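Chemist: What follows is a group of structures, each given as structure tokens.
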Structure P
Amino acid sequence: MHDERLDVENLHLWRGDRHVLRGVSFSLSRGECLQVTGPNGSGKTSLLRTLSALMYPEEGRVLWRGQDVRADLAAFHGALAYLGHEPPLKGELSARENLRYWIGVRRRIGSRALEAALELVGAGAWCDRLVRTLSAGQRRRVALAGLALLMVPLWLLDEPTTNLDREGQQLVADLIAEQRARGGMVVTAVHHELPASLRDLRRLELRA
């Protein structure tokens, strides 16, 4: 993580006849976290999906390392982790199996790293149960374990504390702090602000 930088220039996005994003611009450098707030319908999820190139804006552009992300989508997607409302997990696989296959298609992981990630999120006691039998909070913890394992410079998180208790919310804060400490960047959309233990957050408020 040496020359990573995310630049967002004058994004305008329409959904049907709704002008969802209106000239959104910001830059993010190593070690920074941007907390995106706003009421329901203000475009927080649309912004994250646009940043990840899952949606294309009518105007403006997203640059990674100074280059428009559309110039090399494969390279850009290899540098980011996107965690949406629904964790990317298969119900008929265990938590451990999900991580092994989900992360395994992105990078090689050893058993020791896998076990450490499961323990980190408190999943050690139930990691061999099928994901479909887990609570929403437990599934979120498995997804957070995957996030920690990916080791990519850019995290895009949509309401990462959803379905988590206070301990789980602090876990999210700790993971974001670790990502920043190693020079990574985070853009996170939140309905309620992240734990106060996270310092020096940048903020962007969207309006409906």
Structure Q
Amino acid sequence: MIEQLFGSKTRVKLLQLFYSNPNRSFYVREITRKIDEQINSVRRELSNLLSIGIIVSENTNNRLYYEVNQKYEYFQPLQEIFGGGITKTISKKTDDDSSTDVAVESDLKSVGHIDLAVYTGQFTRDNSVGVDFLIVGEVNPNALKKYIDELEAKENKSIKYAVMSLADFQYRQQIHDRFAVSIANAKKQVLVDTHNLLEN
């Protein structure tokens, strides 16, 4: 039914991808893999979404990246429809706030007790932090290795990650440690933040 309302299955899949992953950037071939649609229909729908202003594009290293436009007039209602109430996001540009990604959170539960999980780096094309994925909490090293291996296979990229305890991260925040400050200022997608560690 939602395809009829929004015109095409590809468009709906694109909207779900972008609104479920605010602050994340994707290039065309990556998008076609993730939504399993033909490249020509993906290009056509990306062009439509760009012309409306729902997404924005940027050329980096001779590759065109697309991400959701959080300044779009109807960003909030569209995220409620297509993001499925997914992810709390905090970026340099916005203080947008919605509920946590239940699917990702349940996957991370297999790793251990997670207090904070953040995508940044190559996920958001912000290399100021030096990592792509930060996990704060008490984790099982073997379960984490399995989770990272699966994530790398799914994303088709090598992922640099950092793990630390809640006490360590909070101490770093208190002393304004360079890494904690860079995480606070980075463009990021927050998957889990049970103690509101990144609230401004």
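FYI, it's all coordinate maths here, none of it is from the lab. Note that this is a predicted model, so its numbers are computed, not measured. Cβ atoms are built from the backbone, for glycine too; each structure is taken alone.
Chemist: Thinking only about mean count of other Cβ atoms within 10 Å over residues 19-26, which of P, Q has the largest value?
Modeler: Q
Chemist: Moving on to the next point. Where does the value 0.75 come from, among P, Q, when FRET efficiency 1/(1 + (r/R0)^6) of positions 83 and 179 (r between Cβ atoms, R0 = 35 Å, to 0.05) is the thing being computed?
Modeler: Q
Chemist: Can you rank P, Q by relative contact order in percent (Cα under 8 Å, 6 or more apart) and just name the one with the largest value?
Modeler: With respect to relative contact order in percent (Cα under 8 Å, 6 or more apart), the highest-scoring structure among P, Q is P.
Chemist: Sticking with this one: Can you tell which of P, Q yields -12500 when helix-only ellipticity at 222 nm (-39500 (n - 2.57) for each DSSP H run of 4 or more, over all residues; to 500) is derived from it?
Modeler: Among P, Q, the structure yielding -12500 for helix-only ellipticity at 222 nm (-39500 (n - 2.57) for each DSSP H run of 4 or more, over all residues; to 500) is Q.
Chemist: Give the label, chosen from P, Q, of the structure having the highest value of distance in nm of label points 7 Å out along Cα→Cβ at positions 35 and 59.
Modeler: Answer by largest value of distance in nm of label points 7 Å out along Cα→Cβ at positions 35 and 59: P.
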